[in-house]
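Next up: some structures, all given as structure tokens.
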Structure I
Amino acid sequence: MLSVRGLSGGYGQIVALRAIDLDVAEGELVAVIGRNGAGKTTLLRTISGLQPAFSGQVRLRNRDVTRASAPDLVRAGVAHVPEGRQVFGTLSVEDNLRLGAYYRTDAEADADLEKQYELFPMLRERRASLASILSGGQQQMLALGRGLMAAPKLLMLDEPSMGLAPQFVLQIFRTIVELRKRGTTILLIEQNARAALKVADRAYVIETGRVVLAGPASQIANDSSVKSLYLGR
């Protein structure tokens, strides 16, 4: 589904990614863990066309999309749920969801809207409410639903549990597991390493913009350095 080779990127003269190699197979859930400032968010922003790559290549289903724009990548099947949720606070819950289906037909949007309400019953109850009055956990569900409205081939999630109360963290990860069971391909950036490694098929560890460890999630979780640095044991 996704193949990243030698990807470098950053901001101005600052290099935040250094020759990243990463793969996500169709139907797989791959986690990327690392400390704050390691380059995780920059990785997603570069893959999704929100900022240019310095060098390297990004391929989606064997198509070179390294220089594709963010709108073109959405049309190609990439949905990026950003860090901090970034919902449209002055719009209703339903309008936020419909914006996720901007490039799709009204009939497709109507059908998928019902799917999101089934996945997140709370959103149905609050469909007419302004997104700004939702709790952080509810806004994260809305951001997830909005991403799914694009009918993505690849769903990229950036820190979906950040700043949430424990009950919402559990609910978000249950949803991620459910999406994985339904066959959604997911690239998950997550600082909660314990939760991410528990649900992922494979994982990458990034430090200072480089991949320092990669393999099955269970193997990464049992690595002594990962236990010490990220799992607190």
Structure II
Amino acid sequence: MTSSNHVEVFTDASADPLVRGFLHRPSQPLQDGLVLTHGAGGNCKGPLLVALAEAFAEAGMTVLRCDLPFRQFRSFGPPRPGQAARDRQGLKTAAAAVRKLVRGRIFLGGHSYGGRQASILSAGEPNLVQGLLLSSYPLHPPGKPEQLRTEHFPRLTVPVLFVQGTRDPFGSIAEMESALKLISGPTSLLKVDGVGHDLGFKGKTKLEALPAMVVTEFEKLFG
């Protein structure tokens, strides 16, 4: 938590699935809102998500970092087969919850699995949000570059900012650059040197410069 924004526990029990997480309210709010969610092995309390939420709130955005439905159901372990559709519905209800709080644009952001589900949701519902922030997109399983997760990319029409470490085993920079050519909407790729899938946030280690870098690239793409 920073001095420039207020963080509160957020729950919308009327939504299905339930929306649960933390709301960052900026001291000088703009009109836009951002939903941030986690990867398959994490939750919304992860240090990367916290740092990004604080940085975007400092920039004036209302940010909801929330747990996906699979994480609400069980506190550890990856999502089980068949849960992805429910997780996408959770992202949709989270976006609706934030839309009640702001007058401007709504963006979806997710790390790894969360970002993949956000992109699939947006490809199927192109008018749901105005853009995506995808950190460490899991382009393929490690060591299996032939198993690309890009089937929906040609249907992505909203602007997308990808944030990728140069040592990410889920997708090299060259592989990401090739995959982005499949997307019809505007894209930007922020390359983070020397880090892997965790983007420099592992344990107590934090890449302090990363959040500001992401906000800067986000503002370049979305204005």
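Each reported figure results from applying straightforward, stated rules to the coordinates on display, with no laboratory input. Model, not experiment: these values are computed from the prediction. Cβ atoms are built from the backbone, for glycine too; each structure is taken alone.
To test your reading of the models, identify which of I, II gives 0.85 for FRET efficiency 1/(1 + (r/R0)^6) of positions 101 and 213 (r between Cβ atoms, R0 = 35 Å, to 0.05) when calculated. Display every interim value, and only then the final one.
Numbers: I: 0.40; II: 0.85.
It traces back to II.
Supply the structure label, taken from I, II, corresponding to distance in nm of label points 7 Å out along Cα→Cβ at positions 5 and 37 with the calculated value 3.3.
Details: I: 3.3; II: 1.9.
Working through the options, I get structure I.
Matching task: 12.1 is the computed value of mean projected area of the Cα convex hull in nm². Pick the structure from I, II. The partial results should precede the final answer.
Numbers: I: 12.1; II: 11.2.
For mean projected area of the Cα convex hull in nm², the value 12.1 is produced by structure I.
If volume of the Cα convex hull per residue in Å³, for residues 21-156 alone is computed to be 105, which of I, II is the source? Each step should come with its number before you reach the end.
Values: I: 125; II: 105.
Structure of origin is II.
Work out which structure the value -0.85, -1.12, -1.14 belongs to, where log10 I(q)/I(0) by the Debye sum over Cα atoms at q = 0.22, 0.29, 0.31 Å⁻¹, for residues 69-108 alone was derived from one of I, II. Numbers along the way, then the final one.
Numbers: I: -0.85, -1.12, -1.14; II: -0.72, -0.94, -1.01.
Label of the source structure: I.
Taking mean count of other Cβ atoms within 10 Å over residues 117-124 for each of I, II, which is largest? It would help to have the intermediate numbers written out before the result.
Working: I: 16.2; II: 23.5.
Comparing I, II by mean count of other Cβ atoms within 10 Å over residues 117-124, the maximum is at II.
Here relative contact order in percent (Cα under 8 Å, 6 or more apart) was calculated and came to 16; which of the structures I, II was it taken from? Each step should come with its number before you reach the end.
Numbers: I: 28; II: 16.
Label of the source structure: II.
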